[in-house]
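Below are structures written as structure tokens.
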Structure 1
Amino acid sequence: MCSNLDLQKQVPCPDSELFFSEAAAPVHNAFHARNFAALDDLYTRWCSGADRFPDGTWKLSRYGRNMHDLFTMWNAWTKHLDDINTWQQARPASVAARFVEAVYWRAYAWRARGRGYSREVSKEGWELFRERMNRSKEVLEPLLESDPGCPALYALMIEVLTDIGAPAASVRSIFDEGVRKFPEYHGMYFAMARYYEPKWGGSLSQYERFADEATKLTSAFEGAGMYSRIYWLVDNPAGVPFDGLETKPPRWMKLKSGFEDLMRRYPSSLHNLAQFTSVACRSEDSALYRTLRAKLVGYESQMQTGDAIDVCDRRHHWTP
């Protein structure tokens, strides 16, 4: 775990997925123990944005994700819904309890649908998917109407609307309201970017336009970093990986500028450094790759996307 002193000294911090998953422990433990006061306290604190990871993202983004993973992993749907109902009865003013219920219904919907191709989903699977996803939406709607003090509700609603194929205007309305109130919450930009992904019915040109728009909206606190973050989301074979050929987005100069800004703002994050190194590997900038690679010595396992690190080393003639 990286201490605040480490961050102040700009000491490299191994903020890998394991590091991020440590945020799951207090959430999972409190839920299993039915410590609803602790769950509410965590939600309130993380909603403020004061607690962040070394890469600059909010711990809040892991609250809903942690609960989603817990529901999916344990597969105890009846018990967990009972736990949520007990939480709501014990603390009727709890927004966190309603938020977690919405997370539950979305996770339960995906359990019915499965993660395969849409053509592989049965008629009954689609029926349950839509019913449960609509339950999630119905839970979220009154929370959003009550002017919530937490951006996670907006991000989750964007995800749910994307899942059910809602019209663009409906999704943009939630996004625009959310970023007006919470302009620094990365999760809303990430959720909205997903709506424009080609595999969700968008297109590469739409995705690029949104990446540019999001970069402008966040320039005051991220510089050009949001462009790189948004393409980082889809930097995989099933998404929109950077191939270095400059024949389609993402554009190398934009990516490079974005990662440079992220490194200036979050110099302790090996998570950001590893992704920058991975992207640089696929560029023609060997000098940059070698500079970044030298900083990654001892933390090679952090670089998990794109070409293998030994392939990158040979391509750019890097040696220890």
Structure 2
Amino acid sequence: MIITDEITKIIDDIKTIKIQGATAVAEATFKGITIYLRGYTVPVLGEGGSTVSFKGTTELNTFLRDVERIGLELASARPNEPLARNGLKYLVNMHKIRYPSENSVEETREHLLEIMEEFLTLLAKAKDRIVEVGVNNFGGFEGILTHCHSTTVERVCQEIHTKKNGKSFSVVATETRPLYQGRKTAADLLASGLDVKLIVDSAVTSFLAGDWDIPVNAVLVGCDEIAVNGDTVNKVGSYGVALSAYYASKPVYVVGTLLKLDPSTIYSRPRIEMRSGKEVWEEAPDGLVIINPAFELIPAEFIAGFLTEFGIIKPSDVERELSRHYDWLW
């Protein structure tokens, strides 16, 4: 198995957050697999050393193992990206189910490409449905607070704004240190015509307590990983936001597809990615230890519900709903 420079660059771009967001990482994972599939040649020599087309289960099994290994390299570039790993699982499992007797690399390549496109379509439809559910349930809100950057949260806010047809609706967005992803949220929503306020992360508690006389009906945050017990992983700072919201009696809704649920969390807690301290302070004094977790866990007890493609789900019900709708993930 050879990982090309092009695939290596995708892995590096995921690790350095040039590619960020669960959907973008999943799409990049499939792009890397596609590059491998398109460039794959069967390594069998004929008489005189000429290359010949080969069909057989031995070569096919090697090919499929290599595809899965390439996929794992891409999907595991950052530890808290189960959507990409679940996409890989969908690819492998659906191929086994649908084509158990296949013995041609050429035929398999086309089927794998079709299944990847099918998963991306499934994901896009799930996100569309989440927006519908969000507007139907939260269309009467005057304002929400959000942390970090989620394209689906953005879309929910934009659609609520459109539905209210000029009536008051505002969004409070945090800067989201140390990489300031919340600034992107603020800029995107402002460009869409919304009333947006940007605050520093440490101002969250006072805003949720109502000290600034700005309406906040609820907190909507995206997620990177959902645990089987209903805990969720999101950008660092999310635990503090949820804790503040809990004591301010503001419900917290996690916005995301159930395709982000990580079945392996039935055995152990999610492992949180730790990143370079240079993201926090590039020219820090020598010897200073900087702890820079990329994410943190929001305990299930602080979550009012998950806004998903199947409606609003209680944290205690996510495992059951996963089994009902995406049983292939087990």
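Each value in this text was obtained by applying a stated rule to the coordinates, not by laboratory testing. All values reported here derive from a predicted model rather than from experimental measurement. Cβ atoms are built from the backbone, for glycine too; each structure is taken alone.
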- request: Output the label of whichever structure in 1, 2 has the greatest value of Rg/Rh (Cα atoms, Kirkwood Rh).
  value: 2
- prompt: If you work out mean count of other Cβ atoms within 10 Å over residues 139-146 for 1, 2, which one comes out largest?
  reply: 2
query: Where does the value 15.6 come from, among 1, 2, when mean count of other Cβ atoms within 10 Å over residues 83-90 is the thing being computed?
result: 1
- request: Match the computed value -14500 of helix-only ellipticity at 222 nm (-39500 (n - 2.57) for each DSSP H run of 4 or more, over all residues; to 500) to one of the structures 1, 2, and report its label.
  value: 2
- prompt: Looking at structures 1, 2, which one was distance in nm of label points 7 Å out along Cα→Cβ at positions 123 and 179 calculated from, given that it came out as 1.6?
  reply: 2
